[in-house]
Structure P
Amino acid sequence: MGVRGPMKNTAIIGAGVVGTAMGYLLSNAGYNITGIASRSLESAVKARDFIGQGEASTDLAGTARSAGIVLITTSDDAVRLVCEDIAGRDGFRPGSLVIHTSGALSVEALASAKHKGAVTVSMHPLQSLPSVQEAIKNMPGSYFCLESEDETALDTARDMVRVFQGKELNIQLGGKPLYHAGAAVVSNFFVATIGFGLQLHESAGIDRQDSLNALLPLIQGTLKNIEKIGIPAALTGPIARGDAQTVEDHLAAISRESPDLLGLYCELGKYTVKLAREKGTLKEHDAQKIIEILRQYSSH
């Protein structure tokens with residue numbers, strides 16, 4: 001079952017990166033963008049001009065009322081309040097489809113729309129979208145996490161995922177917080193971990209930009225290994241080898257030069273021991289030795 005006729009009329013509530021990029025891609029695929037609404041008219045106009053169609057407005061309920069599909073692409077903390085505001089002003093048609101694109105929130109955030117007779121779904125692009133231009137480039141091939149109790153809503157969301165040249169990622173109802181936590185760990189903590197490594201290099205007297213330039217081939221090689229052989233098989237390094245002395249040397253140096261980073265190394269080290277055990281390259285007596293070293297230094 002696909003989206004046809006009037007159901008291709010789509011309103012966008014939230015004129016940021018996600019809403020603008022999705023509106024642009026949907027418009028190019030034949031969806032009729034009836035309106036783009038934002039708290040700021042300037043933002044709505046900017047998004048409308050980029051998308052190439054739709055009425056720019058600050059009237060959230062009026063914009064939502066103009067379409068059979070309502071995309072709420074606001075910040076996470078605004079989704080529920082915006083939905084309740086529109087519902088309170090009868091902005092949702094009975095039978096309309098209301099979608100939010102938050103990764104952190106479940107479909108339950110749209111309960112007020114459901115109470116007005118709309119069907120609801122959450123549809124989160126599992127991708128880093130720093131700008132509208134990058135979002136348009138990055139969405140194709142990305143996974144989209146879909147969550148709904150309504151098969152009709154899921155069918156229409158799947159049509160949109162196909163427009164974005166994406167792939168569907170299934171999730172159990174209520175699983176969004178852990179799903180989003182996992183995504184944040186992989187994306188945000190990845191950046192933070194690289195920053196951690198750069199700081200250690202700076203403590204060794206290496207220029208920060210030189211360090212990043214030198215580490216990028218290692219980072220890219222690691223990503224290729226993950227893509228090719230997965231985790232934990234891609235794990236390398238002293239913990240995977242059971243080299244307790246090297247780990248202790250790291251910790252002693254960090255303790256002297258960057259003691260504020262000691263706890264972070266220890267906690268990451270403990271989890272790395274777990275992965276090394278799963279990989280099967282870390283002998284149990286070496287694992288116990290490394291864990292004991294990490295425990296000693298984490299209590300410093």
Structure Q
Amino acid sequence: MPMTAPALPTPLIDATALAARLAAGAATLIVDCSFELSDPAAGEAQFAEAHLPGAVYAHLDRDLAGPRQGPDGRFRGRHPLPDRAAFAATLGRWGLRPGMALVVYDRQGAGFAARLWWLARWAGHEAVAVLDGGLAAWQAAGGSIEHGGLADSTARPATSTPYPPGRTTMPTLDAEAVQALDGRLTVIDARAGERFRGEVEPLDAVAGHIPGALNRFFKDNLGTDGRFKPAGQLREDFAGLIGDRPLDQVVHQCGSGVTACHNLLALAVAGLDGSRLYPGSWSEWCSDPARPVATGA
């Protein structure tokens with residue numbers, strides 16, 4: 001008798017559950033999002049060296065972000081959201097269809113995979129999960145890997161049908177709204193503490209953070225094994241930041257709107273959906289000298 005395809009667990013899937021899906025022949029698109037901000041070509045090289053069977057590659061700059069300059073000529077940040085139609089075309093080029101399971105992973109503690117998880121839901125695709133522990137967890141569980149192959153998603157056939165975007169469940173706020181709602185929002189910054197405090201700034205022109213923001217380094221969502229902490233622990237951790245603030249008054253940012261999605265994913269793991277993303281994040285915020293800047297803890 002044919003195996004029954006197991007349901008896709010969300011927002012995380014472990015290596016054993018993914019292996020069961022693949023063994024059952026369940027339609028599953030796997031996307032490798034590995035990337036290094038300091039070396040934009042490194043992720044593709046890592047993909048060519050080893051990736052999950054049948055995976056395609058998503059490049060942060062090309063596939064998971066849009067142009068840095070908006071139609072009005074204003075700087076939108078280092079990794080602004082892509083145009084929804086353009087992103088739908090990317091999903092279609094990869095072969096994603098409505099209702100199909102999408103599993104995403106990377107080698108960086110889900111720092112980049114979380115961006116695609118968020119974008120897929122933003123496009124209206126709910127059947128998406130992050131491989132908990134990434135490639136390392138897959139290999140530790142005995143999963144097979146492939147070498148070489150397609151390391152550039154832009155080379156896939158251009159005749160595919162764009163994914164039909166649906167209702168988004170991932171709300172956003174722009175810089176003007178964040179500034180106008182000062183004091184009425186809890187802003188959570190996902191950058192490392194030394195960047196948040198303004199002690200170092202390797203990527204953007206100005207060091208510091210949005211005044212009043214709180215710091216939750218995205219890697220604090222992970223245990224020592226590189227997997228997400230249990231839901232109860234994440235709820236407790238975020239309760240110390242959010243308190244009684246309604247989730248729709250919580251906004252997440254980081255350097256460029258990428259690892260902020262990791263905190264949103266952690267909240268989803270904790271069963272706390274509903275907070276918002278500031279896509280431009282610090283890179284957009286600090287580009288306007290009229291916006292206030294804070295330093296220190």
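Nothing in this text is a laboratory measurement; each read-out follows from the coordinates by a stated rule. The structure displayed is predicted, hence computed values, not measured ones. Cβ atoms are built from the backbone, for glycine too; each structure is taken alone.
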Using the calculated result 1.24 for Cα Rg over 2.2 N^0.38 Å, pick out the matching structure from P, Q. P
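Please compute relative contact order in percent (Cα under 8 Å, 6 or more apart) for structures P, Q and give me the label with the greatest value. It would help to have the intermediate numbers written out before the result.
Values: P: 12; Q: 21.
When relative contact order in percent (Cα under 8 Å, 6 or more apart) is calculated for P, Q, structure Q comes out on top.
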Identity of the structure behind 1.04 (criterion: Rg/Rh (Cα atoms, Kirkwood Rh), for residues 143-286 alone, calculated), options P, Q: Q
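Thinking of P, Q, which structure, once FRET efficiency 1/(1 + (r/R0)^6) of positions 127 and 279 (r between Cβ atoms, R0 = 30 Å, to 0.05) is computed, gives back 0.60?
Numbers: P: 0.60; Q: 0.85.
Here the read-out was taken from P.
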Taking distance in nm of label points 7 Å out along Cα→Cβ at positions 63 and 95 for each of P, Q, the highest value is that of structure P
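Consider the structures P, Q: one of them gives -17500 for helix-only ellipticity at 222 nm (-39500 (n - 2.57) for each DSSP H run of 4 or more, over all residues; to 500) as calculated from the coordinates. Say which.
Working: P: -17500; Q: -7500.
Label of the source structure: P.
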